[in-house]
Structure I
Amino acid sequence: MGIIQTLHSYWAYLALVMLVVAVVNAIMGYFNSKPYIMGKDLRISLFALIFTHIQLLLGIVLYFTSERFSLWSELGPGGVMSNPLARLLLVEHPFTNILAIILITIGWSKHKKMESAKGKFGKIAFFYTLGLILILSRIPWDQWL
């Protein structure tokens with residue numbers, strides 16, 4: 001396993017932990033009508049955003065430098081799509097996680113425009129949860145754990 005793949009695998013734990021913390025914090029803040037504390041709540045959401053973006057960058061580097069990328073030329077698009085593992089690693093995992101991080105980024109952007117604490121927590125809770133669900137749905141669990 002190369003250094004980029006190792007970083008991508010281990011950083012995923014940090015990114016997932018930060019994302020779960022941000023989601024739980026936002027849901028608790030939303031339903032408990034807590035005030036939005038700029039120091040604490042903003043940083044939790046921001047760190048989750050930063051950690052997921054770093055994970056995306058590691059994933060992009062890994063995608064194009066991995067020996068798996070050569071499967072596109074070896075198997076062709078039809079061969080990649082007909083092979084479940086190749087499809088997961090070369091199509092579903094990257095596409096779904098890019099979409100998840102786009103949703104997380106939208107949530108971050110929308111939460112900054114909200115005036116009320118409930119609105120801020122609501123945007124983070126909604127978009128970060130969607131992102132988390134998408135990320136969890138496309139992790140290659142059998143290779144990762």
Structure II
Amino acid sequence: MTTGFQHLHSFLAYIVLAGIIFSFISALIGALSGKEFTEKDRKFGLIGMILAHIQLLVGIGVYFLSPLGLSNLSGETMGDSMSRLYALEHPLINIIAIALITIGYSRAKKLTESKSRFRSIYMFYGIAFVMILSRIPWDAWLN
């Protein structure tokens with residue numbers, strides 16, 4: 001079961017990254033072109049947020065099932081960079097990144113000026129995207 005969750009988490013990561021990039025680029029183009037923020041633009045932002053939240057739920061499952069997650073937290077975890085990445089850095093940074101995506105989307109819904117709405121999405125999604133990329137365990141993910 002753990003292996004299935006880990007594979008699902010790795011597979012979904014590609015889709016989530018694509019969804020965040022799509023939302024980011026769509027909002028950036030909207031802001032730079034000066035167009036009106038429409039229902040379609042709101043849904044584009046929603047796509048990135050929903051995908052990120054689904055990934056978070058699967059990731060929480062992996063964290064509690066995997067021997068590299070919660071059960072790996074001990075005194076030696078901080079001394080080993082790979083253990084620290086899996087048990088602490090990856091989950092914490094990604095939870096913060098998903099919170100930023102949620103904040104960016106929520107702010108965009110509340111703002112009234114189109115340029116500000118687009119800016120809220122591309123700024124928060126962009127920062128979250130960089131944070132997510134910084135904590136991906138690349139050596140295990142690309143193998």
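Coordinate-derived values only; no laboratory data. No experiment lies behind these values; they were computed from the predicted model shown. Cβ atoms are built from the backbone, for glycine too; each structure is taken alone.
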If distance in nm of label points 7 Å out along Cα→Cβ at positions 32 and 120 is computed to be 2.3, which of I, II is the source? II
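Looking just at distance in nm of label points 7 Å out along Cα→Cβ at positions 8 and 112, which of the labels I, II belongs to the structure with the highest value?
Details: I: 2.9; II: 4.4.
Max of distance in nm of label points 7 Å out along Cα→Cβ at positions 8 and 112: II.
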